[in-house]
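In structure tokens below, several structures.
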Structure 1
Amino acid sequence: MDKKQNIKELSYQELSEYLSSIGEPAFRAKQLWQWLWQKNVTGFDQMTNLSKKLRARLKEDFVFEPVEIYSYQQSPTDQTIKYTFRLKGNHLVEGVLIPSRSSERVTACISTQVGCPLGCKFCATGTMGLKRNLHAYEIYDHLWLLNQQSQKHFGRKLTNIVVMGMGEPLLNLDNVLLALDIITSDQGLGMSPQRITLSTVGMVKELYRLADMKPKFNLAVSLHSAIDEVRSGIMPVNKSNPLPDLVKALKYFHKQTGKRITFEYLMLAGVNDSIKDAKALADFTRNFPSKINLIEYNETPHSIFRKSPPERVREFVNFLENRNLVVTVRRSKGSDIAAACGQLVKITDRNKQLFNFDHLKPENKNIS
């Protein structure tokens, strides 16, 4: 017996063609699409404006494979909430809700891969390797669940989305773009693309492809050093995507989109936080309109890195600001529950020891 197809893997055109083939009128496609994405139902019986006959036929031909919340942890310090989602095949992936102090703004950090193949030395996710890419519906569904949880915990819908969770988005570009199209559609979540930021380590070939699509969302590049030798030492991907090639790709991206580029820069003591490093960063970012986010490193007991001391960060910032660059120092949120940048990883006993979760209350499971 052939395995039934997941109905959320069909495009709108494919749904339309299917419905036409079984004698249904054209308007049924819009109705069905709204149930699948805007209302995000998980069963055909919930589609109450479709006939019983059509619902029965859909059950015969298709299945749902919904994303489920497996567990969550909330930081007692800043109220950040980290969720673990269970996907098809029992894979686990993480997403994060990050409220502002007033909860007027709630940002969701979403994932695009189970694990990551790039192996950046400072990132826990890279220790997993790559298990698989997320399907477009899985990217959408765990964001949809985060939106629901934002309303439950913080009393408001999501205001911002960062594609900065597990994985490298440009290595799953087709699924990411399809998910973002639905997220910004009136038939989906209706989010403004101006409130979405996609973060990449800088995959040069894929950046050219993305630039030609002229995306309306924002781009962030995880740079972490503007010196080739230093960057290659902490980010192996730089060996195949060196900085001179990255500059050319980002110049092209700016030319095609007119977008200012954000650079994420993790401050690592004795690695990339000297004035020499600051000068290299200043020279690099002058190639296009940009802003710089300096990020404090989230130390772990077994890490080979340490965060830069405050006085070194101040010197670094002063150097950049004296060259009229836009600089923000980002304070990590959710680090006490391993929800901050570079800490997302499938939890195992080894990782519980690595991130020292002993001081936390037990994870809450099977929440609604």
Structure 2
Amino acid sequence: MKTIRVLIVEDSPVVREHLRSIISADPRLEVAGFAASGEESLEMVVRLKPDVISMDIRLPGMQGIEATRRIMAEYPTPIVIVSGVDMEAMNLTMQALRAGALAVVEKPAASTHEEYAALAGKLCTQLVIMSQVQVVRQRPLPRHIASSDSFTRPPKTAYRLLGIAASTGGPGALMQVLNGLGSDFALPIALVQHMTPAFLPGFAEWLARVTPFAVSMVDQPKMLRPGTVYVAAPDHHMAIKGLTAFCDSAPAIGGHRPSANVLFSSMANSLGNAAVGILLTGMGDDGAAGICELKRAGSYTIAEDESTAVVFGMPGAAVRLGGVHQTLPLGDIAGRVRQVVSESVEANS
């Protein structure tokens, strides 16, 4: 079996050696080389053609964000951000994810630390998984042929909640959708984003800065109100009952906690045909079964089209199961949701 070649981009010699030791110990991986700066990483990507990159966010000269942007524009290669969890690093990390990095993992602690094995395992697993992602840029389909499904008229109902789920590639996609919805959007928004738990609070704060919505972490029961995005708490599901969101510590589903299936299924059971569900870019199939339940309950469902999804796994699984009314390129989703919600309000006024 061919080993996965990793380029380590890290300016600290001590951390670089620490990462080399972790990665070399995994039989699935091998270290292809090292880069101590963003500029050097560009040269090494061209020369070594690694399968995946471990990218530090703080670098001398060209920062990790700009290096990520340049690599994704010129030499598309899967990038995993390896970062600390302080607030400055979290802000930079979210920008790097928006620039094209696929995932973020917490920088492994010293080998004597009690969480060393868990953090080292997560790093190696993410490098393996992300190395399989095809990151070739694709041109969006023209608007008039954007949907792979024939247009389906939404049910005549007054919608009460929008649910969104995303995984790999999600932060950038979510920012685009939420900004497209605008500050006057009429529904509360429940959101599941797969992410290392330590980074979710920083993700929520970043989302509040870059979108027109307030963002609230659901770590206790919360009434859902328009103008706010409700984010599942770290390592917890989010379930909906009526217009209240609950924090749920039930076991992970398909390896995910929070799980998009829990969110969408609870919306179907509680709201019936009075919800809208969106499944964005992500690896695997989380959310596919739940969004099928939402569609069967009469709610309106949309999946991101393969032409714009960083990874078409989650939306693709939903399409194959017949769980969506429409697939749309990322840039068309917000406008379609606003139209559907507006038409439902007019129909019921």
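Each value in this text was obtained by applying a stated rule to the coordinates, not by laboratory testing. None of the values given here were measured: they were computed from a predicted structure. Cβ atoms are built from the backbone, for glycine too; each structure is taken alone.
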*If log10 I(q)/I(0) by the Debye sum over Cα atoms at q = 0.17, 0.19, 0.25 Å⁻¹, for residues 189-284 alone is computed and equals -0.75, -0.90, -1.33, the structure in 1, 2*: 1
*State the single structure among 1, 2 that was used to calculate mean count of other Cβ atoms within 10 Å over residues 77-84, giving 20.0.*
1
*Once distance in nm of label points 7 Å out along Cα→Cβ at positions 101 and 317 is calculated for every structure in 1, 2, which label goes with the largest value?*
2
*Using the calculated result 16.1 for mean count of other Cβ atoms within 10 Å over residues 5-12, pick out the matching structure from 1, 2.*
1
_Which entry (1, 2) yields the derived value 16.1 for mean count of other Cβ atoms within 10 Å over residues 37-44_ = 1
*Work out which structure the value -9500 belongs to, where helix-only ellipticity at 222 nm (-39500 (n - 2.57) for each DSSP H run of 4 or more, over all residues; to 500) was derived from one of 1, 2.*
1
*Structure from which 16.4 was derived, mean count of other Cβ atoms within 10 Å over residues 237-244, options 1, 2*: 1
*asked:* With FRET efficiency 1/(1 + (r/R0)^6) of positions 13 and 109 (r between Cβ atoms, R0 = 25 Å, to 0.05) coming out at 0.20, pick the structure among 1, 2 it was computed from.
replied: 1
